[in-house]
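Asker: The next part holds the structures, each set out as structure tokens.
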Structure I
Amino acid sequence: MVSGKIGRTTLAALLVLALVAAFAPLALAAGHGAAPYDLTVGAPESSVGGYLRLEWKVDEPARVRSYRVYRSTEPGSGFKRIDTVGLLDTALNRMDHFDGDLKEGDTYYYRVALLDSAGRELGITPTAGGTVPKRAAVSGGYAGKHVIISVYDQRIYFLDNDVLVKSHLCSTGTYDKPTPLGVFKIDWHAYLVISEMYGGAYCYYWMNFAPDTGMHALPYNPSSGTWTGANSLGSRASHGCVRQALADAQWAYAWTPDGTRVDVSGLHWEPPPPPPPPYKGGHASQGMQAATEWYMAEGCTSGNFNEYVTMVNPNAVAATVTADFMRSDGHVVTMAVGVAPLSRKTIHVDEVGGLENCDVSTRLRSNQPIAAERSMYFHDFFNNKEGGTCSAGVQAPAATWYLAEGYTGGEFDEYITVQNPGDANATVGIDFMRTDGQSFHHDWPINAHSRLSVHVDEVPEVTSCEVSARLTCDQPIVAERAQYFNYYGKREGNASAAVRAPARKWYLAEGYTGGDFDEYVTIQNPGDTDARATVTFMCTDGYNLVKVYNLVPHSRHTIHVDEIPELASRELATQVVANADVIVERSMYFVSYGRPGGADAPGVTDANRFWYLAEGYTGGDFDTYVVVMNPNDQPTNVDISFLKSDGTQVGRSFTVGAYSRYTVHVDGIEGLTNAEFASAVTGGLPIIVERAMYFSIPR
């Protein structure tokens, strides 16, 4: 225990604690004898408030046996004695006293008198005053950071939101001088407190939590250069304070803010079990143009799935949206949603009445042009696959759809989901196209206002292979593909809407081959003749690489971009130009800052000056990137308006070089911290836009 009742000297110049003994003793001022002088009054280095620190000097400390503190609220009168503190033999030339329970914002005035062994005053300081700073916030209760000291265990436990962060041994007070039990808080921090009462020991990394009591490092003796009590950690050994090993005390000092709750208990304390690890992953989605209708074939609210439908309203007037959720049993749940002007809106589908624990498709009809996406987050699904998927909606049903990507080998499970938003039952035909050019056709019935799921792994002809698909139907439908996988230990999922028609030119804005990223570009040739694709990879530094690939009829072709030597460790965009109509997708498998997963998105067939992205989030451990591709032969200016869910906007402008790509890390933009947002992107020239997100979500 350190009293002062506390004597304390802050040595700001000490950078290496191990060398503290080498420092010269404090300089002595001449001519004062044992009388105190140079009284200063200020706040501790940090404090929850209500404290002032008094510090003074003395030239003959050996004559001092106690000191008295006088306080007043007036500089020239009204002084009353508030404390008398006895001292043992001391060689300290500086002395401190901490006065507490003061009113923040008020100014107090002090005088300090020193007394010898006979109780005679050796002198008194002139008056010095100080103002109590405003009180810092106190993290009361168990929310946030929390310290538990078990005298029974002789151990300190550090928790954050009831999750154990660290624990280590300590030494609390002896039975004669016990550490006080109860509930306290960290009042203030001090890098160094010197114990006047107990031989001038140096107590580094002091955190005061009770009267005359703190947590600190093992006492240091500057005369001998030794630390006291290392062998007693784990047993009672102090005068009431809580001693820690030097490294532990340093860590605790930095981790524990003023105001942190401290529980000191005489009982054994058992830490709570650790929470389950978060589920991690990522997803990607292409940009969209605004429309008044949107369809999403995939969706699930059962088990550990959380589904969200996000909408962006880029108009200056509010939008009214009718959402029809179509379950696999044909039941339809309808709700109306308002989307504020220049804003984004999110529907948590799991919370919509009548949609609990079901597969579901979505139709949105708006009185204003909007853009819409669907994202799903899941865990403990298909042999502990966990993560998230996202897909842009499509603007209308059609009789024919294409999916370039697909795989059923290893621990990949592929599903094709079909939405029938019409009033008539229908039959869906799927042509599965393998890499060897073989094609296989199967039919499935689908009811009106319903959805169908096809587990592709269960189709005998396409088990354990790469496969593309073409869907045809006698009624307009919507199609999507979801995959759940274990790709070299990356257990996650991805999803992508089908595309309505093949084309001869395709763009993919996103792509990366660095670190633990694997990028694949898949090209489907649904036609009856051979085709040739010219693929241009456009890097962020303007470097372009052109490759030519031959495509077999009724097949798919896969490019593993990482295996192209010139494209190692590069951010890139991709342009595909074919001499026949084809379909193009891009999938990536990755570990992004400890977040393993996979993402997929189809290409787009046209560059455009205006693009919208409905999804985006920077809270928690989410990272959102907006990626822009410039396929033009000259640079272009790009403006992005980030439309937040509260109706406010944040803007950014930049230039993208010719035949190049540009990446915006949204989390690093001021005003977008911990925000839900959509993105409205405008190019001076026609551009292509995508968004990639990586996340870690507590269970």
Structure II
Amino acid sequence: MGPTAMTLIFAVTLGAFAWSAHRRWRQLVAARPVEGWSLDVPTVLARLRDVAVYALGQRRMPNYPVAGIAHVLIFAGFCVLLLRTIVLWGRAYDPSFDLFGVLAHGTLLGDGYAWLKDTFAVLVLVGVGVFLWLRLVRRERRMTLSGEGLLILGIIATMMVADLIYDGAARLREARLAGEPVAMHPWEWAGSLTAMLLSGIESDATLRALWASGYWTHATLVLVFLNILPYSKHFHILTSLPNVFTRDREPTRLAPIADLEGKVEREEPVGLRRVSDLTWKHVLDLYTCTECGRCSDNCPAYTTGKKLSPKHLTLALRDHLYETERATFGEGRSGPPAAAREPLATHPPAPAGGYFRSGEPVDLVPGILSPEVVWACTTCRACEEQCPVMISYVDKIVGLRRDLVMMRSEFPGDLARAFKGMETNGNPWNQSAMDRADWTEGLDVPLLSDRPEAPVLYWVGCAASYDDRARRVARATVRLLRKAGVDFAILGPEECCTGDPARRAGNEYLFEMLARQNVETLEGYRVADKTVLTTCPHCFHTLRNEYPDFGGRYRVVHHTAFLADLVESGRLRPERELRERIAYHDSCYLGRYNGVYDPPRAVLQAIAGVELVEVPGASRARGLCCGAGGAQYFMEEQPGEQRVSVRRTTQLIGTGARTLASACPFCATMIGDGLKRLDEPEGVRQLDVAEILLEACEPRADDSASAS
């Protein structure tokens, strides 16, 4: 088959790939280390399980059924045909090479693999056809529509066709040499069909040419394809497995900054200012982006016309990383200089004025990313939930915010009041800490200072302490706890903001101050031995998942889970029938961050007469954010085609529900705002799960009158 030619091809293509891989590896190892990253046996096993489920198992691909299944077919086909490629390379040196007899014809393994190879070669062609349809006919908006994608699809299809022609020509020549007609070999059914299609060719020289062209096309195109990878979005073929293996296994938790005070004083980076501040995991993320657009397709900011597009954010950072290679290492590709900054060019285009290119190291904001991009994020993690290769986005956006807030003091003016309020009064509303328990008037709620033995601490949160709408939820919760005979207490003026808004807005210094203050208070009451009950998913998440970094480890329960247990145990009896069609809105920090989806629904379904409905394609893990997270509640929303709260409220109303249920004080306010902006559709109301349960547990006034 030409050992000299194959050796020369190997030398050229593998040498070129080695140089390209060296350049990418050099940029990876030059990045900052990931603080706290380590490996032990249980962690390695868990990471290998992630690789098996998410990378090899393609778990998230079918979230988009058509494209997802097509990708699964192509991926599986490549895995199966990799062995075929190795066999073909070996045949350049030994025409009878069959992997040392493992894949010999007539053996169970050999025939079984032949059937798999033929089947997946055809399935790969089906997958390629689907993607060509998505790109050329449907022109899927979320995908990057470019010549590169078509080139890669063309290469893949050509490899499959070449393999079938190689087999078909070989089968036909074998049949003619034996003086027999072409027969259907069930183990090589696609090759046999190809032989039948070629049977009209009489010239043996032509058949030999087809056979040789099929061989060399497949054997060579694989190596050409390999060299394209480091310069295209298909680099993920090589990097997706290591990216999934090294992913943050606690993606909902923001890691603290080591020696934060010292770094601030020394003016060392505490966030992301320049491309040199990226960690090696950030760089690996950038290498791995498939440009599928699933992240942006589910982003509440992007889908309502804001400048933030998680996909384009990744592409802008990746392109800047590549284009600063010359400035960093003195060689490689160079982009436009800083003085000639250009808009990021993609197809479809990035949101106007949001993303730029530069070949010189510049501040990422505003040099590469507009500030509007960074401040539009709600940190809802819908992008991360959908990414098939486990790329993180929230940590990068918060890293950019940390630099803007702590090192440059450049942040939206709306946040200044919230920061000041948290620093001076312990709440972003900037109201007196002494008024924190005013919402309890008439309820006789005990303070933990008076009842330190209470087994349940109700962590009220800032919203329920100061916001009139949220106060009604807190009062309903207390009345339910009373009905169930729960022994509880609150901290009152001793409670302080958990710091979630500060942390998500990038003010890590303020967050740590509040966290340490709260942990000190809780430790003083030995709260580790109690149950901490919250009605705010943001408090729930921060106390449960982020306070352990500061020594605070507590059993934290969201009120919907607590109420579901009380109903199941019979301590709460929703005896009154509510004939209502209810749509439940999943809070991002309760659902995507902590996996709490069923308890709120269990409470509602326990009420007689309730018809619980879901937003088609936009509930549970795919539920749209209300627009309040990531400190957005305390900022004016970035300009766009629509407010996020209005988009989500419209979805909920579209179910035909007359009651919109929530389990978060911020979601309640945002959905209520959405109703007002939609002129409050007649008869539609917004209630917390606790308020609905209370209605079912308390008789109407007219019911009481009838009974008497």
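Only the coordinates and a few stated rules stand behind these numbers; no lab work does. Given the structure is predicted, the values throughout are model-derived calculations rather than measurements. Cβ atoms are built from the backbone, for glycine too; each structure is taken alone.
Asker: Of the structures labelled I, II, one was used to calculate distance in nm of label points 7 Å out along Cα→Cβ at positions 417 and 617, giving 1.7. Name it.
Answerer: I
Asker: So if we calculate FRET efficiency 1/(1 + (r/R0)^6) of positions 49 and 625 (r between Cβ atoms, R0 = 25 Å, to 0.05) for every structure here (I, II), which label has the highest result?
Answerer: II
Asker: Something else: If you rank structures I, II by distance in nm of label points 7 Å out along Cα→Cβ at positions 457 and 585, which sits at the top with the largest value?
Answerer: Structure II gives the largest value of distance in nm of label points 7 Å out along Cα→Cβ at positions 457 and 585 among I, II.
Asker: Can you spot which of I, II the value 35, 22, 11 was calculated from, given it is semi-axes √(5λ) of the Cα gyration tensor in Å, for residues 81-192 alone?
Answerer: This figure was derived from I.
Asker: Could you figure out which one of I, II the value 0.96 for Rg/Rh (Cα atoms, Kirkwood Rh), for residues 329-600 alone was computed from?
Answerer: Working through the options, I get structure I.
Asker: Same structure again: Name the one structure among I, II that Cα Rg over 2.2 N^0.38 Å of 1.14 was derived from. All intermediate terms of the calculation are to be shown ahead of the outcome.
Answerer: Values: I: 1.32; II: 1.14.
So the calculation was done on II.
Asker: Comparing distance in nm of label points 7 Å out along Cα→Cβ at positions 57 and 689 across I, II, which structure shows the greatest value?
Answerer: Structure I comes out on top.
Asker: If helix-only ellipticity at 222 nm (-39500 (n - 2.57) for each DSSP H run of 4 or more, over all residues; to 500) comes out at -15000 when worked out from the coordinates, which of I, II was used?
Answerer: II
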